[in-house]
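Engineer: Next up, some structures in structure tokens.
Just so it is clear, none of the values below were taken in a lab; they were calculated from the coordinates. All values derive from a computational prediction rather than experimental measurement. Cβ atoms are built from the backbone, for glycine too; each structure is taken alone.
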Structure 1
Amino acid sequence: MTIFERPVKDRLDYDGASSFPGAKEHPPAGRAQVGLTAAIVILPFFALGVAIVLAWGQGVALTDLLLAAGLYVVTGLGVTVGFHRLLTHGSFAARPWLRVVLAIAGSMGFQGNVIDWVAVHRRHHAFTDRPGDPHSPYRYGTGLRGQLRGLAHAHLGWLFTDDQTSAERYAPDLLADPTMVRVARAFPALCALSLALPFLAGWAITGTLYGGLTAFLWAGLIRVALLQHVTWSVNSLCHVIGSRPFKTRRHDRSTNVWPLALLSFGESWHNGHHSEPSCARHGLDRGQLDPSAAVIRLFERLGWAGDVHWPDADRIQRRRADHPQQARVLAGD
């Protein structure tokens with residue numbers, strides 16, 4: 001457990017069911033941030049409509065689907081293996097060149113620069129589902145109306161609020177890394193590259209601008225939208241529905257949602273992750289698909305990664321919610 005994941009003393013004015021203090025007075029973000037965020041969210045759906053019209057009667061080109069799948073895997077693993085398991089939680093150590101490659105790949109997922117992403121996620125772990133959590137679905141309480149509003153906030157609404165997370169407090173290690181600072185500063189250029197690559201590839205493969213356009217739509221904008229909403233679903237759905245086989249900290253309601261496992265590359269085993277944040281594998285039970293862990297295992301075998309924090313069977317067993325030791329804790333013994 002890193003210094004950023006140590007339990008923070010629960011605030012005495014929060015009972016686990018009420019709205020967070022000051023939740024309704026939370027100030028909106030500035031116009032520039034709102035406009036940019038709205039464009040990133042809305043434009044891919046406009047692109048989907050255009051792509052459907054263009055595909056009407058002739059289908060979607062196999063080239064576009066393959067490019068979309070390939071870039072989804074590369075950028076998705078950049079987020080899950082790079083941003084999350086490596087840089088946020090230190091689940092393994094990677095060779096310097098691999099750290100850079102993963103940080104670049106994650107940046108091409110349009111989810112913010114690497115330093116801000118890590119800072120926000122570490123803050124989420126420090127205050128999970130209680131005041132201070134930047135995107136908890138319980139922000140507005142546990143009643144039906146509050147829960148629905150909270151889901152919207154956790155999935156997308158938090159991006160439109162003026163709730164800055166201090167990188168100096170939550171990601172000082174990355175701020176002290178000149179390479180990560182350069183990758184963070186290159187975020188806009190990497191986003192542009194993320195959209196230019198499918199356009200250029202589609203144009204080169206088909207030899208037509210039309211082929212470049214359809215590749216841009218499917219492997220560019222639509223691919224970005226899918227990855228974003230899968231990631232945001234971990235913030236929202238994976239704290240409201242699903243199973244909770246493992247004990248987590250007080251008020252932490254993280255869950256496992258199996259239908260998202262493949263698309264999220266194993267991130268939707270969220271209860272397992274919150275129970276053991278620094279573990280390189282989130283799917284802690286047999287048969288739980290975790291592609292990110294498989295990639296880390298491959299890196300380890302190739303000699304590109306070391307000091308991997310794999311699950312400890314005895315520790316995992318003790319963390320189970322139905323374990324006798326946990327039952328006594330829950331009962332207040």
Structure 2
Amino acid sequence: MSHEHDELELLNEGGCGDGCACGGEGVETGLDPELAALLEQAGLDPVEVEDVALMALSEDLAGGEDVTSVATVPEDAVATADFTARQGGVVAGLRVAEAVISLVAEEEFSVERHVEDGTRVEPGTVLLSVTTRTRDLLTAERSALNLLCHLSGIATATAAWAKELEGTGAAVRDTRKTTPGLRALEKYAVRAGGGQNHRMALSDAALVKDNHVVAAGGVAEAFNAVRKAFPDLPVEVEVDRIDQIQPVLDAGADLILLDNFSTAELRQAVELVAGRAKLEASGGLTLEQAREVGGTGVDYLAVGALTHSSPILDIGLDLRG
């Protein structure tokens with residue numbers, strides 16, 4: 001694979017996706033077509049990935065240049081570097097890291113893809129090898145690793161939840177507690193780890209929470225108001241007491257969020273609903289109690305910590321000697 005571009009032009013312009021608020025018509029992605037196709041196959045928007053990569057690089061360069069690399073590395077030096085796992089875990093974001101480096105590379109570059117996202121790796125596993133100008137590798141190193149380590153940490157944490165839930169019939173799901181600008185990537189990492197995504201945005205589906213209930217004058221009233229206004233959208237309703245379930249169920253809720261229910265109450269809710277709606281447990285759930293909660297018969301466990309609190313997976317970038 002090879003790629004050439006004007007780095008300054010890309011860093012200044014970036015790409016605008018369909019949801020961009022700038023009002024422009026958008027520009028084509030500057031990523032290599034093969035890489036863009038791989039991102040699309042993974043369910044990611046190449047333009048959005050490019051925008052995130054450019055934002056990270058712009059933040060790191062701050063309008064200047066990598067002074068250390070410029071001073072210490074000959075301009076025409078070329079090297080191969082390996083992304084290597086320093087911890088065991090599940091990898092996510094390899095193509096994102098590749099995109100970051102490709103946007104800095106001033107010369108043609110080549111990659112060797114050793115593993116795919118969603119793969120569980122051991123310490124010492126070489127994940128991705130990149131050959132290009134040495135200065136460009138070093139300039140892009142931290143931005144690429146910041147994203148790759150973060151996304152792999154999310155995938156690794158999600159995989160631990162998925163393993164605990166094996167055989168229970170329940171799945172772990174993320175929430176909208178994501179890093180601004182990184183939601184699509186973080187939710188992708190959840191999928192790579194074996195989890196499922198909740199709604200991507202406020203417009204995908206309705207979720208009636210406690211403040212909506214207060215504003216509408218009751219749980220059933222809030223549900224009915226949403227159903228009337230948006231009859232074709234799925235509606236999930238949050239309840240925090242058993243007695244709130246039946247009115248919402250009678251009204252036709254598609255999914256009921258059981259907030260801060262004990263395991264005994266979760267079993268009671270499952271028995272009451274009897275399959276007439278999907279049930280999701282939420283509220284400070286921990287990995288240690290995952291299997292017990294999953295065993296109550298609920299369909300999902302909502303875990304915001306997947307995206308807001310997962311530690312990184314330690315991955316390094318090392319130049320070959």
Structure 3
Amino acid sequence: MNAEDPGRIVLLTASHRVAPGLLSWPAWQTLRAADRVLCAERDHPQLPYLDEAGVAVEHDAPTAEELVDDCAGGRTVVVLVGGEGNQPLTDGLARLGGSGRVQMPDLELLPGSYDLPGARLLDLVQVMDRIRLECPWTSQKTHKGLAKYAIEEAYELVEAIEDGDREELREELGDVLLQVVFHARIAQEDQEEPFAIDDVAATIVEKLIHRHPHVFGDETAETPEDVHAHWLRTKAIEKQRASVTDGVPLGQPGLALAAKLGGRARAAGLDIALPEGEGVGHRLLALAVRAEQDGTDPEAALRAAARAYRDVIRAAEGLGTGPDSVEE
């Protein structure tokens with residue numbers, strides 16, 4: 001070893017969302033070649049796997065000065081950093097480096113594992129589990145008691161999309177996602193037919209794969225119309241419905257309901273006259289069905305017109321028309 005070599009400090013991190021022991025090859029190489037491996041946490045999740053691999057770990061928490069001194073002569077010291085990091089140590093190393101009075105070792109941050117896409121969903125499941133157990137309000141909620149919130153959050157999401165507010169869109173998507181995780185957590189407690197969030201995810205994954213044979217199978221689809229035809233065929237086989245109206249939720253907004261029924265009848269090739277009547281309901285029904293035939297979402301069209309009407313009203317009142325000016 002070169003007595004003048006200040007050595008090397010490696011701060012080794014690992015994602016708590018990845019199973020312990022699943023470290024990158026550079027991480028294992030560094031651990032095996034290090035002169036010392038330190039860990040202040042005696043219950044660090046990686047310790048059993050390092051012990052099994054023959055990597056000796058010392059339970060020590062040196063100060064920044066002690067660590068720098070220990071690296072003198074070209075030694076490599078690896079410090080296992082917990083999920084919360086080691087702020088005192090990193091601050092101390094930063095102060096020493098900034099002082100200019102100390103010859104600093106090479107300092108390396110080595111990620112031993114990385115989060116995969118979707119990893120933060122694990123955090124959401126964990127947080128939901130805890131508040132279900134510990135929060136007086138959350139712990140008492142049922143599927144029925146939460147139903148209204150799912151509707152409210154869905155409408156707030158639509159409003160964020162219509163406003164074009166990206167920050168609001170991200171937040172509202174999270175609120176809708178919370179409803180899914182919340183209901184799945186409640187379902188775990190059912191004594192007769194329990195299921196969890198993994199079962200929910202598995203069901204939709206299976207459905208998506210089955211309904212996209214042009215992606216996961218041997219079918220071909222060149223246009224969106226081809227994809228829609230695949231979707232309808234697979235749904236018909238899966239559901240075995242007696243009527244094309246089966247599965248259409250009657251509780252949805254009226255224009256959306258009328259358009260959905262018209263679309264189902266048209267897709268099935270049913271040439272059915274609209275029910276006769278002179279009231280406004282029958283006129284709206286005819287408009288909604290015609291809009292659907294023309295490729296227009298009547299619910300979205302009416303909402304857009306209503307928002308324009310709101311702006312006209314506010315302008316007449318001498319108020320602003322932007323979304324930020326709307327009082328909740």
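Engineer: When you work out distance in nm of label points 7 Å out along Cα→Cβ at positions 130 and 250 for each of the structures 1, 2, 3, which one comes out largest?
Structural biologist: 2
Engineer: Moving to a separate point now. Taking 17.0 as the value of mean count of other Cβ atoms within 10 Å over residues 138-145 derived from one of the structures shown (1, 2, 3), identify that structure.
Structural biologist: Value 17.0 for mean count of other Cβ atoms within 10 Å over residues 138-145 corresponds to 1 out of 1, 2, 3.
Engineer: I have -0.57, -0.80, -0.89 for log10 I(q)/I(0) by the Debye sum over Cα atoms at q = 0.07, 0.09, 0.10 Å⁻¹, calculated from one of the structures 1, 2, 3. Which structure is it?
Structural biologist: Source structure for this number: 3.
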